[in-house]
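These are the structures, in structure tokens.
Throughout, read-outs are computed from the coordinates displayed, never taken from laboratory work. As the structure is a computational prediction, the values presented were derived from the model and not from experiment. Cβ atoms are built from the backbone, for glycine too; each structure is taken alone.
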Structure 1
Amino acid sequence: MQAPIQLVIADDHPGVVAAVRHLVSSVDGFEVVGQAGDADELLALLGRVRCDLAITDYAMPSSRYGDGIFLLEFLARRHPDLRVMVLTMLETRVLVSNILRAGIKVIVSKADEPQHILEGMLAAVNDRIYLSPQLDAKLIRRTLEPLPTDDPINKLGKRELEVLRMYVTGKTVSEIAEQLNRSVKTISAQKQTAMRKLQLGTEAALFDFAVRHGLLGSGEA
């Protein structure tokens, strides 16, 4: 008898974890071996249990060591044999393009029917690209094309983008500095440089940009 596919679920909304766990429990050949409420718990869990597949939210901003693209890239380096499926409410072209370019082949929108979570799981374990319908209809025709060179996200360095993402999710400059082990002066300078590159003159403009470009955990258009 073939061993079941072992998977973990990570999301900062307990209801999502419970719903996915219940869904997976009805499917033969899969076994949930753990769950996590943020990226830190996910990384610790992967260090303790054998796992074939991780189903993870994209935005879990309470994580000490970062989430989003930084988490996905870290997973690819630390666990190269792990299959990863991103389950998210984010649906912007830039974000999905970046996720695919990070090596993640399966992205499922939380706005789609639950059956697409199961289809995404099967695609992930078989190393196939899968975007659920909500994403596919809006994005796939353009996602795999090169992003335009003038895309504003491309103007930011990795650390500048990291600081902006943490800032717009509610962390103060001091909290970001402590979490990233940098000085307050450095974090403030990176934030200001990023805003200058993006030509954002006010906090309101920054938060509007964050919504439109998928830097927040929910509410993106």
Structure 2
Amino acid sequence: MKYQDMVQGIFLGRPNRFIAEVIVEGKQHTVHVKNTGRCREILIKGTKVYLQESDNPKRKTRFSLISACKGDMLINIDSQVPNKVVYDAFKNKQIEGYEDIVILKREKTYGNSRFDLYYEREDGRRGFVEVKGVTLEKDGISMFPDAPTERGRKHLLELVDARKKGYECAVFFLIQINDIQKFTPNSEMDPRFADALKTVEEAGVDILVYNSKVSADEIKIDRKGEYSLDGY
């Protein structure tokens, strides 16, 4: 995923989860934040950030906040981009064990949920994939979620139900950070989600973890990572 019209800024503050105050070229701007999560360990006053500029005169904000530096790490916090990155990776045969997919669709309804991807293999097997973007990092370990998510837990249990009814199912954690390849659920923040993830694994749902190559104007799939459901 390549971004156009990127500029650098300095983060000042976040009045609410939708907007932030950022200095761009010496002027303060109210910008759109493309992530409604907390991101408290990332969006700290004085942090260098990268924004996408829009030329749409109907927009209330001129810029959208895409990524931010955390020390030497650049973290893409765009919550809308993981679905596209993962879709492209499946389509381009980049996901191990899924090279034989012949039909791939986005946003497929099942039960009371809408899964991010639906696929069919050459031999007729069908499946769903739920995608989660991961931006939280601590001591070289990535974690999800950064805030309690009952909706996320519900999606996991829907995957279990679909698996019992004969579908292949996977939950895909895309780490939106360079080089970080270890993942564990954030059981301290959301123990119910962590427990649901164990239920998912026991039900035969595939747990996929990949990290990303992140730059100021791009994010794309990188290497397969490892996970532990009991922490590291």
Structure 3
Amino acid sequence: MQVGYSAAQVRAAEAPHLAAGEPLMQRAADALADELRRVLRDRRAAGAQRGARPRVLVLAGPGNNAGDALYAGAALAADGVAVEILLALERTHEESLSAALAAGATVIDRGDVLESAAAADAVVDGMFGTGSAGRSPALSGTPRDVVAAILPLLGGPHAPTIVAVDIPSGIDADDGTVPDPVVLPADVTVTFGGMKAGLLLSPAKELAGRVVLVDIGIGDELGKAEPILRLPD
């Protein structure tokens, strides 16, 4: 049986751990970094790596998804990966951005996104996650323009691997709807704490790729909630 939870249920399960000062974001970022290392190893083994030094482009939004992505970027930069960061909006998660820059990552201009994505081995979609409750998750403005610029690169033999953080930006985490087709289709989605119901439902599930569910230590609390979705295996 596959079970899916709402974004609100996952946030409620996280709340007591966050109040206790547990490093949930760092746990998520560590797992994301590990999955990105796996992606880069696989590309190198397949001969798809773009250069001698692996390259990663992080698309960072304004919230905690960006924090996960940027802390993972910091870990990869410390490994020697060339990490570039595109700030999709003027604001982002400042502590993780500082960590990434201190580790050697660089921020690129929005006008350079196509060139950077074309040279990247992996593009990390850390723009928007489950925080869109009460409003449409459809991308707009600069984030939409960034995705629209990258989409033509996909599908070729040297296309970057797209890794979504928690959920692909632009999908509804609860019901799987996709109100605007301008979404980066993920090859891998690394989701945290509990499976978001939307990742199990069409059309979003076709945009999520391989879903990796990461235990960040909220299982006991989440287990007290009734899933909003149950599907047979």
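Values as computed for the structure displayed
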{"quantity": "Source structure (of 1, 2, 3) for semi-axes √(5λ) of the Cα gyration tensor in Å, for residues 115-194 alone, computed value 35, 18, 11", "calculated": "1"}
{"quantity": "Source structure (of 1, 2, 3) for FRET efficiency 1/(1 + (r/R0)^6) of positions 19 and 123 (r between Cβ atoms, R0 = 35 Å, to 0.05), computed value 0.55", "calculated": "3"}
{"quantity": "Structure from which -5000 was derived, helix-only ellipticity at 222 nm (-39500 (n - 2.57) for each DSSP H run of 4 or more, over all residues; to 500), options 1, 2, 3", "calculated": "2"}
